[in-house]
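Engineer: Below are structures written as C-alpha cells.
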Structure 1
Amino acid sequence: MRVSFTKMHGLGNDFIMLDARAQTLPDITPKVAAALANRHTGIGCDQLIVLGPSTLADFRMRIFNADGGEVEACGNASRAVALLHGEDAAVETDGGVIHVSPTDGGARVDMGKPSFNWQSIPLEYAMDTQAMPVSWEMLTSPAAINVGNPHVVFFVSDTEAVPLDRLGPLIETDPLFPERINVNVADIRDGTINLRVWERGVGLTRACGTGACATAVAAIRQGKVTSPASVRLPGGTLQIAWAEGSSIMMEGPATESYRGSFEWDDFA
C-alpha cells in the first residue's frame, strides 16, 4: 500500500504528517511510528502526526513521539497542522480540543488552560507544583504544569551550563512522574526567556511548543516576565500570551519541507 505524507517543521521540530481524512490508513502502532521516525532507516522525525475524523471537533490529531509512544499534545505540530489545513479549525487531541488559525508563515494556537494540580500533571504524590521541594543536582525547585502534556520547568542562571543530555532522561523517568515528564531549563535575559527542552520520548529538541507554553506560564506566574512573553529556543522564537484563568495563546512559524510517499509494508 502506497501512502502519501507531508514533511513539516516548526522551528526545526520536525514531523511526518499523515492525513487519514484523504486516504484510508491501517492501524498506527508504536512499531510503525518508531520505524517511520527513524532518521537512518525511515523518513525521520521528532513526531509522527496522524489526522483523522472527529466527533468532537473539525478533525482529530494523534501524536506519536520518535520512540513510538503516543502523547497528548504538541504545540509545534499544532501550528504545522494549521498551515496544512489552511483555515481556522477546532482540533481534537488526547490533551483536549485546541483551536488553530493560520497566519502569514505560521499559525496562532489556542492551547487551552494550563493545569497546576499535582494529580493532573500527574505526580506520584501531593506537593506544591509552583516550587516543588525536589532537586536533581544543580536543578532545584521546579514548577510543574500540564499544558495538554506534563512539564517541569527549572529556572537557572545559564541554560547552556546545564548538562541536559544527562539530567533530562534521569528526570523524565523519575518515579515521581508516573507518565514521565518533559524537562525544561530556562534563563531570562533582557525580558526574553531562553529555553532548552528534553522532550519525553524524543530527547533534546530544537523546539517544543508545549514546553514554551509551560515555561512562559511558570515565568508569568512567578513575576519573572510579563505577557506576552518571547521564548527563544535553539530553533527560533515563539510568542506566548497568558493571564490567570485564561487559555494559553501561542504564535510562531511553521514550514512545509516536502511531500512524498512510502510503502506501508516496508515499515509495518
Structure 2
Amino acid sequence: MSLEEKVWRVIEPRLRDAAEIVAIDDVLHRRVAEGRSPPTLIFYHWEPSMSIGKPQAYTDLNVEACRERGIQIVRTPGGGRAVLHLGVKDISYSVIAPSNGLTHLQIYEQFCKRIAQALEKVGLPVEIDNINDFYINGKKVSGNALRLDNRAVTQHGIILYEPHPPELMVELMNPALYSEKDIPELKARLTSIREVAPQITMKDLITTLRETLTEGKYVLGQLTDEEKREVTRTRKLYQNPNWFKGTSVRGLCWLSKGEPRGSLRGR
C-alpha cells in the first residue's frame, strides 16, 4: 500500500457527534474493503466525548460523571484506550485504505512517518515513541490506534491542539483506576500545539497533514448520498456503547492502566 500510488479523497473537519464519527469510520472501512469507496482521509472535531476501543471495559469510565458533564460515550470497532475529545480543542483524523496484506507495524511505520513529517513542517520538534505516539519535548501530543483486517485498514488518531485538563480526564474515569494522585503525572506527560507553538493555527495543521499524508495527490470531497444512508443506519448501533462487551481494563490513552500496551490491539 503506497501513498504515492493513490489519489485520496479528503474530507475536511466539522463538528460531529461521537456515534456519527464512529459510524462513518466503520462504513468507510467496509466500503473501502469492498472497493465501493475510495481511499479516504477524513478529519473530525468531536462533540465532547469519551471514546473507548472495542476490547475496553465500559467500567473503565465513570459513567455517571460523563453523563453529568454531558460527555458522550462511544465504543469504536478498533483498538486503543479511552480518549477525551473536546470539539475544536483537538483534531482527529482517520486514514482509511486497502490493507494489501501489510502488518500493524508496517502500517504504523508508513502513516506515522507521514504525520511526523507534517508536524515537523509546521515547526514542531516531534518524536515518535512506541511506534504510534507523538511527543514534543518529552510530552505526548498525539496518539493513534488501528483497525486492520485482510482487506482494509483504518488508522485513527488525535492531536491535542489546546490543553485538555487532566483534572477532567481523571474525573471521567473509574475512581478505582485513577485518582487526584494521577493528575500531576498527567500534567507532566501531556502537551498541546498551542502550548508549544501558539503561532500555528488549526488551519496550518490540517493543511499540512492533508498535503503530507497524501503526497499532494488528493481531491476534496464529501460523503456520497449512499454513504450517508449507510452511516445513518450504522449510527444507531454505535449510540449504545455496550454494542460489544469489552472486558479489557485499559485506562486512558495518555496514562494507561491494566492490560499491557499492545494487548488486544485492533481486535
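Computed from the coordinates by the stated procedures, all read-outs in this text should not be read as laboratory data. Owing to the predicted nature of the structure, the values given are computational and were not obtained by experimental measurement. Cβ atoms are built from the backbone, for glycine too; each structure is taken alone.
Engineer: Kindly point out which one of 1, 2 the value 2.4 was derived from, the read-out being distance in nm of label points 7 Å out along Cα→Cβ at positions 133 and 165.
Structural biologist: Derived from the structure labelled 2.
Engineer: Determine which structure produced the value -4500 for helix-only ellipticity at 222 nm (-39500 (n - 2.57) for each DSSP H run of 4 or more, over all residues; to 500), calculated from the coordinates; the candidates are 1, 2.
Structural biologist: 1
Engineer: Work out the source of 15.5, 42 here, i.e. which of 1, 2 gives that when Rg and Dmax of the Cα atoms in Å, for residues 29-68 alone is computed.
Structural biologist: It traces back to 2.
Engineer: Also, quick follow-up: When distance in nm of label points 7 Å out along Cα→Cβ at positions 141 and 229 is calculated, the result is 1.6; to which of the structures 1, 2 does this value belong?
Structural biologist: The correct label is 1.
Engineer: Next up: One of 1, 2 was used to compute relative contact order in percent (Cα under 8 Å, 6 or more apart), and the result was 29. Which label is that?
Structural biologist: 2
Engineer: 13.4 is what came out when mean projected area of the Cα convex hull in nm² was calculated for one structure; which of 1, 2 is it?
Structural biologist: 1
Engineer: Another question, then. Taking 2.6 as the value of distance in nm of label points 7 Å out along Cα→Cβ at positions 37 and 101 derived from one of the structures shown (1, 2), identify that structure.
Structural biologist: The correct label is 2.
Engineer: In terms of distance in nm of label points 7 Å out along Cα→Cβ at positions 21 and 189, which of structures 1, 2 is highest?
Structural biologist: Largest one: structure 1.
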